[in-house]
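Derivation of every value follows stated rules applied to the coordinates shown; laboratory data play no part. What you are looking at is a predicted structure, and each value in this text was computed from that prediction instead of being measured. Cβ atoms are built from the backbone, for glycine too; each structure is taken alone.
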Structure I
Amino acid sequence: MFTEALILATVFWVIAPATGNAEEPFPQELVDVVPMQGDALFAGTGEGTWDHKIRERGYILRDGDKWHLWYTGYDGERTAIKKLGYATSSDGFTWKRHPNNPVFDKSWTEDVHVVRQGDLFYMVAEGDGDIPHMLTSPDGVNWTDLGRIDVRDRDGSPLSPGPYGTPTLWVEKDTWYLFYERGDRGVWLAKSTDRKTWRNVQDEPVIARGPDEYDRYAVALNQVIRYRDRYYAVYHANGDPKWKGPWTTCLAVSDDLIHWKKYPGNPIVRTNDSSGQFVHDGKQYRLYTTHPDVRVYFPRDAESEK
């Protein structure tokens, strides 16, 4: 009797699922995506307007039946001040520019990321010199600039001089997390409970460059999502020492926001369409890229609604 019980217990231990998250860490719907055919969904006007071109990360949020897009526009001159534009959509495909664009032009605003908490939209964006600032808005149109984001080393001392761009937010309970890059040499993580002072969780990157060729020379994080009890980071990368290669779109997974594992099949988008982000349309995730224009990708096994 004891022997039979021991055998049954042993068999059960072998075939029973392990505790914790044993699912595939990189679901196919996140890594195997195909572009929707046709022209870009949204782009610069190509005319003599303030948003003759758009660049870097625009950000898309879906709120019920309303889709928001905040984007960076400029007149085509690389050194021109970058301004904030706003567009809306009912389906995420056809976008209408706001009649009062640019909705914010008081300071350089580029490479934007937006979250909604309570009654406010919170935006982080690169300012002049790739120094990030935070803005708030009650409606997504009227923005107040709160000034430079104060990021400190783990011991509380100021960061060394230099840019700390591509700011990306994640909010969990009462803690705000800020991912940022320094010259695309890696992705760092700081956190705050008051949104005034941010302190690094460690002074080394949480996502480093390499070792594979596709991201050996540059990485910058665009978005974090929570899916199937894991965190997924969408980041763009470059495998050319002079950044002449394509800025590809890549994926990494984590259980704690600090320790990240890169998808072995990276990049998930190999063309020069970057600043990727996932948006759930109510049925599935779509992957949008927003530089140099806005395009959308669907899981290979899914069907586009368009």
Structure II
Amino acid sequence: MRRKRHPPPPKLEGMRPESLMMSYGYVPEWSEGAIKPPVFQTSTFVFRSAEEGKEFFAWAYGLKERDPQTPMGLIYSRLNNPDLEILETRLNLWDEAEESAVFSSGMAAISTTLLALVPIGQAVVHSRPIYGGTDLLLETILPERGIVTREFKAGTEPAEVEKICRELKDAGTPCKVILIETPANPTMKLTDIEGLAEVAHRYDALLAVDNTFLGPLFQQPLKHGADLVLYSATKYLGGHSDLVAGVALGSCEIVSQIKLYRTILGTMLDPHSAWLLMRSLETAKLRITCSC
């Protein structure tokens, strides 16, 4: 049975995200009436016609604009897969995001996001300390490939970060993304999300927040002005030490840019891990709140 875009979350019915994790985004008729979505362990999907396939590919590679209310259409599991789409639909609910993209790891999410949003010769300004893999990416790999990076201590006042952005603009290497991890890993130092969102937007940049430590139950950066939220879903969201995954959430406009790079780089999550993460989301509130 062909899918139709799922309706907006039924907030008027009083259902909270923890309840919607059980079924939202999935219609049993898609899978012989199965109450739970199966693992769609397939590489390729059929088209009803060659013309339909051509249109799906044009959407997937950004060659043709798609009506947001029109389903993407299934092509190939490097581009999209029902398990991933259902998972992304559910993840949106926790952070009240328009769109999300899931990845093969937290580092895949961060790397793909920065490559999609920061052109060569422009800059990422980031807090420090920061997760070790992210630190290596920012201090070594991106600079080797022509992307400028500047750092500030976690907890620095927004006015001081603005000075860095001003210097970069004057030098002709403008900041495109301010990336913060708050609380910081491993010091738990807090950084002002709202203040840095204002700085970022004054310099035509985006604020991305790695929210892995607190997760969406205890902190929702989009509500404080952030443009993107990033997670290593391996941690709190996964919760069982049996999967590795990452997530980026934000507006449709921004996440669509990231998804295009995900398609080309092949950093998408696999269907089985997506299914496991859907399982984990069903108990996320209970697990996360009971751990505190």
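The figures follow:
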| read-out | value |
| --- | --- |
| Highest-scoring label, criterion being distance in nm of label points 7 Å out along Cα→Cβ at positions 102 and 254, among I, II | I |
| At a computed 2.8 (distance in nm of label points 7 Å out along Cα→Cβ at positions 86 and 150), which of I, II | I |
| Distance in nm of label points 7 Å out along Cα→Cβ at positions 30 and 174 derived as 2.9 - corresponding label from I, II | I |
| Test item: relative contact order in percent (Cα under 8 Å, 6 or more apart) calculated as 15, pick one of I, II | I |
| At a computed 18, 48, 28, 5 (P(r) over Cα pairs in 10 Å bins from 0, in percent, for residues 46-109 alone), which of I, II | II |
| Among I, II, structure where helix-only ellipticity at 222 nm (-39500 (n - 2.57) for each DSSP H run of 4 or more, over all residues; to 500) as derived comes to -10500 | II |
| Test item: distance in nm of label points 7 Å out along Cα→Cβ at positions 54 and 278 calculated as 2.2, pick one of I, II | I |
| Among I, II, which structure scores highest (criterion: FRET efficiency 1/(1 + (r/R0)^6) of positions 126 and 214 (r between Cβ atoms, R0 = 25 Å, to 0.05)) | II |
